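Structures given as structure tokens follow.
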Structure 1
Amino acid sequence: MENYELLNDFIDVYMSALKNLEKLISQPTSEYGASFEQWLIMAAIANSNQPLTMTEIARDRGVTKGAVARQLKPLFDCGYLKHLSDHKDHRRVLLMLTDEGLIIEKQMTSKVQHRFNKWLDIFGLEAGQDFLVTLKRFQELIVLPELHDKKKIDSD
């Protein structure tokens with residue numbers, strides 16, 4: 001089999017590093033009862049000049065409204081998020097962070113930034129930039145085309 005050794009090396013790295021990356025990325029946010037993706041939503045709301053809607057968040061994240069709704073529920077349960085009706089259009093639900101949510105989002109942002117800086121200190125800024133270029137290239141050449149070409153995936 002051609003490239004068998006490269007495939008095995010890729011599988012080893014996937015099983016030991018890539019598969020666990022989500023856990024590592026979520027560690028700074030998990031102590032607050034939130035995932036990394038939930039923090040991203042909180043940060044988007046915190047950094048917006050106006051309240052956001054679930055539709056806007058879904059569009060910006062490239063996911064369905066259902067996926068966003070599943071991410072929002074724990075944020076409401078923790079008291080980090082509240083919703084208001086739009087005075088101009090009562091069908092629109094506006095999402096805002098609570099006072100506690102604003103505090104928690106800032107704390108999570110600080111911890112995420114600290115962890116990222118620690119990784120860059122270990123890995124090196126230039127290596128980090130090169131790695132990002134490689135990941136973006138992999139996304140553009142492999143991931144996105146295969147995700148958008150469902151027929152190809154199903155026939156492989």
Structure 2
Amino acid sequence: MRSPTVRRALLPDLAGAGEVSVEAFVGDGHTRPDSPYVDLLRDTARRNREAELLVAVDGAGAVLGCVTFAPGGTPWADVAGPGEGEIRMLAVGAAARGRGVGRALVVAAMDRSRELGLAGMAFSTRPTMTAAHRIYEALGFVRAPERDWSAAPGTDLMVYTMRF
């Protein structure tokens with residue numbers, strides 16, 4: 001199996017990236033189907049316009065997964081401060097799991113942070129997203145419990161960080 005290609009999303013990728021995002025968050029039980037967050041997950045054109053939407057694609061160009069990247073201090077960064085990059089909405093389609101797609105997307109965001117001269121990364125994750133936690137920890141990210149927060153009542157978020 002070939003490794004996926006990770007790149008900035010193109011117009012033809014947007015619908016697939018939205019579907020993968022909703023599939024991962026709703027299908028895995030992290031987001032209720034009636035949550036307003038579903039609209040944000042699906043709105044990949046906005047995410048690509050206001051931040052950077054990175055996609056992992058197979059040899060035929062099908063979207064396997066995606067992640068939103070934002071430098072700290074920009075509207076899409078929730079916890080990253082100045083000098084940090086942040087990932088949001090990491091999603092891998094069920095059919096592509098176990099193929100290194102999530103890892104490739106996180107590595108691409110790390111590379112993007114370095115390209116921008118950022119000193120590290122910080123981002124949030126739900127406590128139930130244990131598969132993602134394994135990727136983060138294997139890549140050297142560490143928990144920063146002092147930065148944990150709640151996006152809304154009942155939506156507790158853990159923070160991971162890395163310094164370059």
Structure 3
Amino acid sequence: MTKVYLGLGSNVGDREHQLKEALRLLDAQQSIKVTRVSSLYETAPVGYVDQPDFLNLCAEIETDLTPQAVLKNGLDIEQQLHRVRKERWGPRTLDIDILLYGNKIIEDQDLSIPHPRMAERAFVLIPLQEIAPEAINPRTQTKIKDIEVPDETVNKYHKR
């Protein structure tokens with residue numbers, strides 16, 4: 001089994017319910033076990049800012065699925081929870097991103113692991129540091145706890 005770290009976010013509808021339902025659907029899979037979940041964090045949007053605030057969390061799962069199968073599983077759950085992709089960084093009922101997959105580095109057309117903007121986003125780093133401080137970014141060989149949270153976004157976070 002491989003430890004995989006996911007980032008989840010929602011800013012449409014009942015955000016907390018969407019995130020809890022996504023975790024339930026992940027854990028209901030035979031080949032996935034949710035082993036740790038961070039606190040919820042309320043965050044201002046990044047990129048396209050004219051939209052509601054997000055609730056974000058990170059989750060640790062253990063799986064024997066390939067990275068591509070984890071991606072497909074996440075996309076399927078997003079669809080089940082009515083994700084509509086109209087614009088990049090736009091409002092969404094649910095977003096599931098693979099942040100780390102064991103110690104793998106993957107670059108292909110559909111998947112980039114470690115997540116390429118992970119170190120730039122406090123809404124990822126803060127909950128990831130909470131549940132996986134000793135995990136290592138295989139691209140930089142840096143422990144998650146040692147990655148500095150970007151200053152410009154720290155004040156946008158309110159632990160719920």
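Computing distance in nm of label points 7 Å out along Cα→Cβ at positions 8 and 40 gives 3.5 for which of 1, 2, 3? The correct label is 1. Quick one: Rg and Dmax of the Cα atoms in Å, for residues 56-119 alone came out at 12.8, 38 when computed from one of 1, 2, 3, so which one is it? The read-out was computed on structure 2.
Since every read-out is calculated from the coordinates, none of them should be taken as a lab result. Fair warning: this is a prediction, and the values are worked out from it, not measured in the lab. Cβ atoms are built from the backbone, for glycine too; each structure is taken alone.
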